[in-house]
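Take a look at the structures listed below.
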Structure 1
Amino acid sequence: MIYKSNRYFRIWAYTASHSSLLLRSNMLYSDHDDYSPENSFNVDIEIWDVTYIGIPVFINNIEIKEIAIDSLPLDIDKNLCKFDRKIFEISAHNKKYYIISGGLLIATNHWDKEDRIFDNHLNLQHDKIIFSTNAN
């Protein structure tokens, strides 16, 4: 397992021209009812070199793991895995979703509306890197 969270994530940005996807769990501010130290920061899942996205727009209680091509469902074209792409299985509420990509980075930050994918702010530095498959 790469990552597990009970936080609420949504597709925050996708750029077809750069094949980049960002899933974000937004931070809450102290004036929100559900505020706690555990949700006082964003969690960003940055995914690059994306060839397949099969997830809902909103998702929570996730578990992410990398799987082998043999475990990919038969209805997903295995040719999308060329060039050493990785297959990420995201489980939530007893359902499985898939993303095929070059890699992913999971990190925390305190950015308000900025992100490194949609706004092309690659110079933005995350507060903490939780997991990274490789450099992007």
Structure 2
Amino acid sequence: MPQIIVRAGRASEVTSPERREALMELRGRLATGGADVDLEVTEYIPGQRGVTWSETVGLFIAGAVGGGLLANVTKDIYDQAKAWALDRFTKKQAENPNGNPRPESFTIYGPDGEVLKTWKVDREGEHET
């Protein structure tokens, strides 16, 4: 099983304890298949500015992976990350039914850095590329 790196956070954004806990949950879900999963959260740098509406996660498949295995690993990561993101978005909607919860999204990158899949959920539903 290849190594998976979960990257989240921005230098212009404070990562809340709740978000950190959710990212640890994602890490745990991805590790259930026996994968070696690392979590890297970019820490806030005071003075940095930026506005980000969506909560995004980068999922990187590291190391040499053959074509058939890459397709299977990508599907496994996609299924686990999608279930996690849907759970988070549904929870945010339930906690504030009249609000506008931040979308959840993730991108899966292959060993060469190419984008393999991108997925997002927002008030308009699910979007996949």
Structure 3
Amino acid sequence: MILHFNYEELRALTDAGEWLVEDGAQHSGAVAAPPEGLAKVERLLPRLTGDLSIETLDEQRRVRDAVGLIVDDLHERMDSKVIEYTPGHEDAVNLYFDYAHARIVLDRLDRMGTEMAGILELIGGSRGDADLASSVTFPD
């Protein structure tokens, strides 16, 4: 299945993902994101050059986890800027738009995962079957 992006969504995810990974490296474990989550974000960043082809439910879940961490981090950054300055401050407004663009992608990923899990349930009778989640591919 293809996960489509527009320019603003790609830019927001890329910039925020890089901030998250950079902050994680600087804090060496003290960042809110767990190391395995940061690794998922690091693996996602090189792929953020255009639309993504997501072949399995397992892959969708990994991408969803990475985007979820990015969205959570953007939300925290936005909240901090709003509290530090005002809602209308340029940094707060920019973070709001980055958060909103990333949040839209997260919603598309959630809907994609629901569809993929539903199809796997029809095929194998179980939404949580790990073998099907990693072996059944979804064509573009």
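When helix-only ellipticity at 222 nm (-39500 (n - 2.57) for each DSSP H run of 4 or more, over all residues; to 500) is computed for each of 1, 2, 3, the one that comes out at 0 is 1. Looking at mean count of other Cβ atoms within 10 Å over residues 85-92 over structures 1, 2, 3, structure 1 comes out largest. Here the criterion is mean count of other Cβ atoms within 10 Å over residues 77-84, and among 1, 2, 3 the highest value is seen for 2.
Coordinate-derived values only; no laboratory data. Because the structure is a prediction, the values reported are computed rather than measured. Cβ atoms are built from the backbone, for glycine too; each structure is taken alone.
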